[in-house]
Structure I
Amino acid sequence: MGKVTGFKEYKRQNFTLEPVENRIKHTNEFTTAPSKDELEVQAARCMECGIPFCHSNYGCPVGNNIPQFNDQIYRGQWENAFRTLMSTNNFPEFTGRICPATCETACVLGMNDDAVSIKGIEYSIIEKAYKKGWMKPQIPKSRTGKKIAIVGSGPAGLSVANQLNKAGHTVTVYERDKRIGGLVRYGIPNFKLDKKKVVQRRLDIMMEEGVEFITSAHIGVDIPLKTLQDKNDAVVLCGGASLPRDLPVENRDAKGVHFAMEFLSQCNSRIEGEVIPKEKEILATDKHIVVIGGGDTGSDCVGNSVRQGAASITQIELMPKAPLERTDAMPWPLYPRVFKLSSSQEEGCEMDFNILSKSFIKDENGDVKGINCARIEWGAKGFKEIEGTEFILKADYVFLAMGFLGPEQSGVVEELSLETDARSNVLTKDYATSVEGVFSAGDMRRGQSLVVWAIHEGRECAIAVDEYLSQKPTMLNARSESLYEKR
């Protein structure tokens with residue numbers, strides 16, 4: 001490393017967040033990175049540790065060579081750092097914004113000090129690459145003549161497409177929605193990840209590189225998957241784990257009770273100029289909002305509700321409040337399940353834990369008006385209701401943000417009679433499904449997970465597809481920018 005004592009000399013410097021009272025007035029990103037000189041100092045904090053857990057499976061699923069790009073940033077070698085970063089991560093502009101930074105919780109320095117600000121450095125590398133023109137289309141020198149169809153344009157599908165296009169194959173991505181991006185387009189709020197400035201910017205480069213995108217194409221429903229099989233040499237399924245966990249209690253049919261993604265997708269669509277029919281519109285303005293589920297999806301519902309001017313926002317969680325620090329059950333370098341407020345929760349909501357939602361309350365028009373709740377306590381065999389703790393939460397809208405059960409079983413899974421595992425995910429062996437020439441990656445294969453894991457899945461699946469088509473060892477696992485020249 002360039003400065004082996006840097007971690008002793010410099011303290012961590014975080015990104016600056018726009019004040020709450022200002023940022024809730026808009027839906028744009030609200031973070032400001034440190035200056036170039038400040039970031040080079042931050043990179044100097046990277047230790048010359050014997051085993052850099054930050055880019056192991058405990059830290060970074062895509063295996064970013066973090067010590068190397070930190071050293072390059074410290075030395076002012078920003079373009080080299082960009083090459084290093086892009087050799088392992090197809091979309092650092094996504095992960096640099098929305099990844100929970102498992103690399104930082106696995107940082108050796110983080111055992112007894114503030115971890116190296118890896119996520120912020122990654123963000124800054126890719127943004128400088130765009131400004132300097134280093135991030136530009138890389139068109140393959142030749143084509144193999146092989147055609148591949150990818151179903152689903154979330155981070156896994158985009159990663160597969162990007163890798164296989166690099167290998168010279170002809171790639172077409174099919175998306176059932178109106179715009180490309182899947183979860184990063186419709187689920188993640190614009191104030192975390194700007195769709196026009198960041199997502200579309202990257203998609204434009206992929207299109208210049210030769211990847212074709214077809215939208216409003218619901219494969220397995222409107223278009224049989226067999227049509228794609230007949231036209232292509234391989235098909236990759238990246239439909240995600242889009243089946244939400246429901247809450248089947250009394251009055252679940254009340255109007256105003258929605259899955260979180262119904263609300264979040266509308267928020268993002270509206271920002272991109274789509275007109276939502278009034279009868280389908282979900283707006284939190286002047287409404288009492290209850291979010292059931294304490295994770296990131298629930299937090300995103302909170303942030304959007306704040307920006308729409310909700311009268312009140314309450315987020316409740318069945319589970320207990322997480323501890324404030326690591327416990328013996330989550331030793332370093334495992335990702336710690338500790339309590340911390342998200343930026344959206346800091347903007348204004350009431351939070352409560354150990355809350356059981358017993359039934360919804362609806363009025364004579366069928367509109368939800370509240371939730372019958374009770375407090376619970378957890379034991380070795382689960383939870384039990386605490387007698388005499390019932391209460392009512394007022395609600396004009398309830399957003400169910402309790403996670404996802406797996407991929408939708410209708411559509412392509414049903415059409416091909418694909419084998420699934422015990423959790424209903426598509427069963428694969430080396431990313432190949434039970435049907436010849438059909439592969440799967442991302443949440444559809446592994447279950448609900450992080451965007452960075454989806455990118456990893458896409459990269460690994462691309463290796464399997466390339467070797468299946470070429471019948472020889474792939475070059476896609478080579479961490480080299482010269483891949484385009486080699487093929």
Structure II
Amino acid sequence: MKYIIAIDQGTTSSRAVLFDEQANLLAFEQQEFPQIFPQSAWVEHDPLQIWDSQYAVLERLIHKNQILPADILGIGITNQRETTVVWEKSTSKPIYNAIVWQDKRTSHFCEILKERNLAEYIQNTTGLLIDTYFSATKLHWILENVPQARQQAENGELAFGTIDSWLIWKMTGAKSHLTDDTNASRTMLFDIHNRVWDKKLLDELQIPESLLPKVQTSASFYGNFVFQGVFIPILGVAGDQQAALFGQTCFEAGMAKNTYGTGCFMLMNTGNKPFLSKYGLLTTLACTLKNQVQYALEGSIFVGGAVIQWLRDELKFIQTAADSEKLAWQASPDHGIFVVPAFAGLGTPYWDMYARGAIFGLTRASSRADIARATLESLAFQSKDVLNVMQQDSGISLKSLQVDGGACANNFLMQFQADILNVKVERPQFVETTAIGVAYLAGIQLGIWDKDFLLSKRKIDHIFVPNMSENRRIFLYEYWQEAVKRSMGWLKPNKITT
């Protein structure tokens with residue numbers, strides 16, 4: 001038997017996932033690694049600990065499943081996006097810890113970039129908004145604050161990469177300094193239209209081009225990983241959310257996936273045309289193949305599955321997250337309650353940092369079950385908010401919604417999501433969609449799989465079909481929007497003077 005292995009390097013753990021030649025998921029290994037918090041709002045990882053943990057799970061996967069290295073056809077890599085590493089080319093030693101995508105230390109520099117009137121240029125060129133989230137300002141910070149870094153960079157002695165590039169460098173014995181389109185498009189330095197590093201932005205941020213990896217299509221040859229004397233090709237690379245989009249077989253424009261995690265990440269395939277958002281969505285490259293470039297619109301919901309944790313941990317309505325489904329089914333469909341979980345403000349499409357959570361429509365008859373049901377419904381309403389503006393930005397109608405993440409196991413939530421969107425919601429049997437995505441890329445590059453084969457391999461656990469009248473759908477959504485409106489601006493300073 002022959003195999004493909006997916007490396008899934010995440011924010012808190014490293015994983016390795018084993019697939020056979022028929023794209024069946026056989027086994028996986030996982031190992032956590034330390035999180036580093038040097039100051040408030042600073043988040044770092046030790047790149048060597050990332051490498052050690054990733055190598056350990058890869059080795060364990062091979063040995064526990066008694067795989068001969070010669071039987072591994074190829075490797076795919078998916079990774080936490082935006083996290084930034086800089087290392088010495090001659091020694092392969094990082095000059096500083098990896099600065100994680102969650103890190104906020106460059107907030108002031110982002111404001112400076114806005115004051116330079118770069119916001120429009122950056123969105124038009126990179127598809128992104130100026131934010132600490134992305135790699136560019138993290139890289140700038142390292143060059144400005146690590147002793148000798150600026151001089152070393154100018155001398156061509158350093159290499160920059162997101163985590164995929166770091167792993168490729170280590171796995172190929174410092175032979176390959178590469179990244180793919182999806183990861184490059186999250187740096188805030190990459191021209192997503194021409195698929196090249198943007199010289200104006202490099203100049204503005206004082207970043208020497210010699211630091212940057214070469215960019216390739218997501219399915220392509222990235223070099224060989226030498227394991228026990230055997231050369232194993234690295235054949236697919238993609239950032240985690242784009243990998244999930246591909247793993248969900250969202251191959252056509254109008255197909256979208258929603259990951260129900262702590263928050264919700266939503267991506268819609270917009271085909272071969274990038275659409276710049278008027279509503280604060282991000283425009284990004286989806287996984288690219290040799291003869292096919294596709295784009296996606298991306299939006300995020302600040303509070304997704306976390307609101308179920310709130311029901312459990314703060315309100316004590318449930319003992320486990322799974323209990324929320326049972327409780328919701330007990331509620332009256334006409335409960336009249338709307339929960340707006342704006343615990344940290346509102347994101348797309350409202351972008352109100354002053355909004356706060358609220359519950360509307362309570363009466364003396366309101367029950368725990370009613371509030372639990374309304375809380376789950378809020379996830380579906382928020383998803384509709386984001387998907388609505390995706391469709392407005394792109395002019396593309398949603399064909400279906402593919403779902404993954406922990407909360408997609410909730411049947412009530414998934415049915416209500418289908419009802420309020422009026423589209424089918426498809427839940428796969430396997431929710432390891434990021435790993436599946438890069439395994440698919442590697443298989444396509446090998447020539448053993450094509451898109452038709454992968455579509456045939458998609459295993460659906462359940463399809464939720466809309467079962468709500470149009471009048472009721474409109475009625476509920478109008479009330480949701482009114483509830484959101486009333487929660488907005490809650491923390492704004494009182495303008496009335498005494």
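Assorted remarks:
- Structure responsible for -10500, with helix-only ellipticity at 222 nm (-39500 (n - 2.57) for each DSSP H run of 4 or more, over all residues; to 500) calculated and labels I, II on offer: II
- Computed over structures I, II, FRET efficiency 1/(1 + (r/R0)^6) of positions 381 and 469 (r between Cβ atoms, R0 = 41 Å, to 0.05) reaches its largest value in II.
- Answer label among I, II for the case where distance in nm of label points 7 Å out along Cα→Cβ at positions 93 and 413, calculated from the coordinates, equals 3.3: I
- Structure from which 0.60 was derived, FRET efficiency 1/(1 + (r/R0)^6) of positions 133 and 325 (r between Cβ atoms, R0 = 35 Å, to 0.05), options I, II: II
- Set I, II, criterion distance in nm of label points 7 Å out along Cα→Cβ at positions 109 and 309: the highest-scoring structure is I.
Readers should treat all values here as calculations from the given coordinates under stated rules, not as data from a laboratory. Just so we're clear, the structure is a prediction, and the values are computed from it rather than from any experiment. Cβ atoms are built from the backbone, for glycine too; each structure is taken alone.
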